[in-house]
Structure P
Amino acid sequence: MSILVSGSLVYDHIMNFPDSFKNHIMPDRIHILNVCFGVERLQKSWGGTAGNIALTMKMLGMEPLVVSSVGSDGAEYLKHLEKKNVSTKFIHTDKEQLTASAYITTDADDNQITAFYNGPLCEEHTLSLREIKEPISLALISPTQKQVMMKHMKECAELQIKAVFDPGQQMTAFDEIELKKMISQAHFVIGNDYEIGLLQKRTGWDARELLKNTKVLITTLGERGSVITTAEGEEIEVDPCAPQSFDDPTGAGDAYRAGFFVGFELGYNWKTCGQMGSVAASYAIETFGTQEHDFTLQQFRDRYSKAYGEEIALLHGQSK
């Protein structure tokens, strides 16, 4: 069985601003905002939620199926994935548009400002899950164009595929009814504490009400770890795994998702899944870019053991 990852494939242009945005923005003059941030570093790299999650899953021994689109300049991205032995079978190439691109500026307080071009990430270019004949045990519906997310969540419900709803930065694209419908179609809902708070505000559902409509709510808390709550009343607090350096937080959330859901597929308990997510995220933080980190299974096991004082087998197909 495979894990399907629906989301974006993006060329990231990542910039670091060595000061704080708040020192250069006057709240009482936002109506005439005109700000230039001088950055100290610019790097073009591979990005997008689907690519980020899939590559970390691959490092952990899984065979993710990426469903997404690239543009006329997407050949180098496809070669990059193929070099990492990630299947590109279900990635569409649109010859009329450029590949989606993100321009991400991170300040000294880890705040981010992002400009995003969707390009070919639209419903007409994205494969229907009904066309995939490989058996799918879990589908991550991660941030991409709104109609694609809605389409794939609906298909998961109809095909009885266990799905993860990860609205992320697309949160504000959905209205209240759409969010409630997608939550109700999902087995898991995941986001950081800000995103989950916004989700509650936009739906009018608190955490208890969310868990009446989905099975598991995962809230990541950055350097404070994560919390997993279930419809059965469980609440599991997960400590973070300290990275060896703090180079770039971009992509840490996607790495967490990869680690968590690989753990779930291998049959580990909630706490172990969360800890696997934290270890994966720690590697992402240590590199500049969302797909530049790398580790072997042994390195992952060693870091996990050092962080949590317990061993983890991480053998594909082994339940725990």
Structure Q
Amino acid sequence: MLSQDTELEGLLDRIPVVAGLPRSVVELPGGLTNQNLHVTTAGPSGGDYVVRRFRGDADLLGIDRDAEHANTVAAAEAGVGAPVVCYLPELAVLVIEYVDGVTYDNATFHRPGVVPRVARAIRTLHEGPRFLGDFDMFTRQERYLRTVADQGFPLFDGYHRYQEAFHRVRSALAARAEPTVPCNNDLLAGNFLDDGAKLWLIDYEYSGNNDACFELGNTSTECDLDDEQVEELVATYFGEPLRGKLARVRLQALVSAYGWSLWGAIQAAASALDFDFTTWGQERFEKAARGFTSDGFDTLLDEAQRDD
């Protein structure tokens, strides 16, 4: 439990649902661009909430807090997001209902039945209301790369060597471009919450309408799924094993790793948090580099452009 903090208590007393009530406050783990507080209030009107305090440079990282709020509401309407209680941009706060559940880690995905549940939860989100705004990692990567250059931030050795391969993927995916769907775009293991009966998807900072295969590819690389698990994820999501879709997902996994590695480079230079962003970004860059230079890369480009 957090010790008494005058600034924090003053903030909580400006949030109507918790103001003036006896309460306990526990900081939840995770959250590199938010501080997530589990606030429990007592009495007849008591409740359980997560108060998300925004932190970090939203403009530098390309976070739209208004869109995050709107899309969190839409995800709740879809049935996989926690309900929104209130949004107070003047306080840099979003309050959602607390969901009592177990947060996934990468090892969780090796348990029987987990990958199909993940695929179905993602599909439920994608079939829900459209999101506010779009997300495209190709344009975001360009923005992040400009930020790194303009700010003089250190970049991973050899990063530019793979720009050509990155744009070959862009062309291959565009050859059979598909309608976009509402995507979280940042489904690392810690953004899956299991209450025993239902799987929840949380954290919509980078949400926007996008290619469904990016969501699946991003999930597969962030959660370190092996080849068999990726095939199961794709087959469950689409209802059958589709070779072209599987190729798109594998390519989008490379797109995700290559693009998000720059997020790590920016955070390593700009964030005051005690976290090893350099290693975080380097790991993703190296994963993308291995994929771009693999023996099967050209085959994936070809298969992604074929009709299933």
If Cα Rg over 2.2 N^0.38 Å, for residues 140-179 alone is calculated from each of P, Q, which structure is the one that comes out at 1.08? P
For distance in nm of label points 7 Å out along Cα→Cβ at positions 20 and 284, the calculated result is 4.4, so let me know which of P, Q that is. Q
Comparing P, Q, where is volume of the Cα convex hull per residue in Å³, for residues 156-211 alone highest? Q
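To which of P, Q does the computed value 24.4 (mean count of other Cβ atoms within 10 Å over residues 44-51) belong?
Only one of P, Q returns 24.4 for mean count of other Cβ atoms within 10 Å over residues 44-51, namely P.
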Assuming 62, 46, 32 is Cα extents along the principal axes in Å as calculated from a single structure, say which of P, Q it is. Q
Value -10000, calculated as helix-only ellipticity at 222 nm (-39500 (n - 2.57) for each DSSP H run of 4 or more, over all residues; to 500) from one of P, Q, is from structure P
Starting from the value 3.3: which structure in P, Q was distance in nm of label points 7 Å out along Cα→Cβ at positions 28 and 228 calculated from? Q
Distance in nm of label points 7 Å out along Cα→Cβ at positions 236 and 260 computed as 1.8: which structure among P, Q? Q
Structure (P, Q) behind the derived value 19.6 of mean count of other Cβ atoms within 10 Å over residues 100-107: P
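A short reminder: the numbers here are calculations on the coordinates, not readings from a lab. Keep in mind that this is a model prediction, so the values were computed, not measured. Cβ atoms are built from the backbone, for glycine too; each structure is taken alone.
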